[in-house]
Structure 1
Amino acid sequence: MDIFTESQFSEDIPAFSALVNSKSLKRDILVIVDRKTDLKGKITQRLIISTDINMYPLEVLECYYCRFQMEFNLRVAKQAAGLNQSKPEI
């Protein structure tokens with residue numbers, strides 16, 4: 001029995017979601033699998049979980065994409081400012 005429901009994040013990114021019970025967390029979680037195909041035809045899948053089971057799967061994906069974009073921008077800004085070059089004083 002297939003428990004995943006398909007959603008379309010964008011034209012080329014299908015996402016599948018399911019509400020499952022996690023034994024280790026002792027609660028229900030929302031599991032989302034997004035699948036991307038690059039220009040060479042290689043398929044990449046990511047598994048994303050959320051403990052907020054009331055969110056829509058596409059909202060969870062949007063939050064994760066924004067979060068990773070912010071982390072990327074902060075890393076680039078730190079490199080541009082030279083903050084990664086400093087050595088801690090002992």
Structure 2
Amino acid sequence: MQKPTFHIRDILLLIILGTVFTGISHSLFINGLKNIKTQTAGVISSLEPVYGIFFAAFLLKEIPTLREILGGIIILGTVFYSTIKSKCDC
């Protein structure tokens with residue numbers, strides 16, 4: 001079995017990935033949710049996987065599996081139900 005090798009470029013890319021694309025982006029996301037209602041923040045957070053599937057299909061041409069589509073339908077259905085329920089106060 002061959003041991004994995006790491007190059008300086010790989011380590012630098014991992015540092016950039018961890019700080020810029022994970023740490024900073026999540027900090028901006030959380031700070032952006034501070035001034036909105038809790039329910040709206042929950043809806044936005046729960047829709048992240050749906051956005052990810054949509055953009056992967058659109059930008060990367062990765063067609064979602066049936067399981068991913070069903071998961072998206074469940075998430076969107078729950079969001080829709082929650083929105084309708086909060087509007088009519090039933």
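Consider the structures 1, 2: one of them gives 61, 35, 25 for Cα extents along the principal axes in Å as calculated from the coordinates. Say which. Checking each candidate, the match is 2.
Can you say which of 1, 2 returns 3.0 when distance in nm of label points 7 Å out along Cα→Cβ at positions 19 and 75 is computed? Working through the options, I get structure 2. In this comparison of 1, 2, the computed figure -10000 for helix-only ellipticity at 222 nm (-39500 (n - 2.57) for each DSSP H run of 4 or more, over all residues; to 500) is attributed to 1. Comparing distance in nm of label points 7 Å out along Cα→Cβ at positions 35 and 67 across structures 1, 2, the highest figure comes from 2.
Every read-out reported here was derived from the displayed coordinates using simple, explicitly stated rules and does not represent laboratory data. No experiment lies behind these values; they were computed from the predicted model shown. Cβ atoms are built from the backbone, for glycine too; each structure is taken alone.
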